[in-house]
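Colleague: Take a look at the structures listed below.
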Structure P
Amino acid sequence: MYRDEILDHYKRPRNEGRLDTAYEAEGENASCGDDTHIFLDVEDGRIQDMKHETDGCAICTAAVSILSEELPGKDVEEIEGLDSDWMLEELGIEISPMRMKCAMLGLKTVQKALEK
């Protein structure tokens, strides 16, 4: 059903934890029960580090874990423009319309944190 990489990120999420930062946000997917708390270290308009505390399904947890590896080094402006097509490409699997909120929760929460 899921690629091995998705299952690995779900079972062993990368970059779990907290950062002392002004850039943080919480996100929730009430329809599935997923929730995440994102912490970003931003310097000179770039993501330096990302940590998270996520309690979610395999898709949600894997997506946030992948984000925590892919976003450091990227410009904030670039991240603000990322969308579901980018997230689906990173996941590398087809997502049903019912699971799209699970896949997008992390990215939307990162973008919410950057609005501050």
Structure Q
Amino acid sequence: MTTVSTHVLDTSAGRPAAEVAVRLEVRAGGDAPWVPHGASATDADGRCKDLPALPDATTHARLEFATGPYLTRTRAGAFFPEVAVAFAVEPGEHYHVPLLLNPFGYSVYRGS
């Protein structure tokens, strides 16, 4: 079973980013269209732990973070209204893909 989890940290505030909507999409092959597969929102600790396992034929996954509402709620506005992160997957692996967010930048990495 191939699984995905994520969390969002607001690096400018030094705390988790709660209530960020996250969509999970999958595809089987680099030229295949993206297919919606699940959705969640970050909890008070900034984590999404309830995303569904990926279908067996999945070769790529994409997390789409709706960062605009969070940034607007906590600041004057959102330079990045959304962040999309696509990554390759292998069967049987777990992928933890954190988003480090601030008002004018972000970074991602493969966590553990």
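The numbers here are math on the coordinates, done by the rules we state, and not lab data. If you're wondering where the values come from, they're calculated on a predicted model, not measured in any experiment. Cβ atoms are built from the backbone, for glycine too; each structure is taken alone.
Colleague: Which structure, out of P, Q, was mean count of other Cβ atoms within 10 Å over residues 4-11 derived from, given a value of 15.1?
Modeller: Here the read-out was taken from P.
Colleague: State the single structure among P, Q that was used to calculate helix-only ellipticity at 222 nm (-39500 (n - 2.57) for each DSSP H run of 4 or more, over all residues; to 500), giving -12500.
Modeller: P
Colleague: 15.4 is what came out when mean count of other Cβ atoms within 10 Å over residues 20-27 was calculated for one structure; which of P, Q is it?
Modeller: Label of the source structure: P.
Colleague: To which of P, Q does the computed value 3.0 (distance in nm of label points 7 Å out along Cα→Cβ at positions 12 and 36) belong?
Modeller: Q
Colleague: Further question on the same structure: By the measure FRET efficiency 1/(1 + (r/R0)^6) of positions 28 and 100 (r between Cβ atoms, R0 = 35 Å, to 0.05), tell me the structure among P, Q with the highest figure.
Modeller: P
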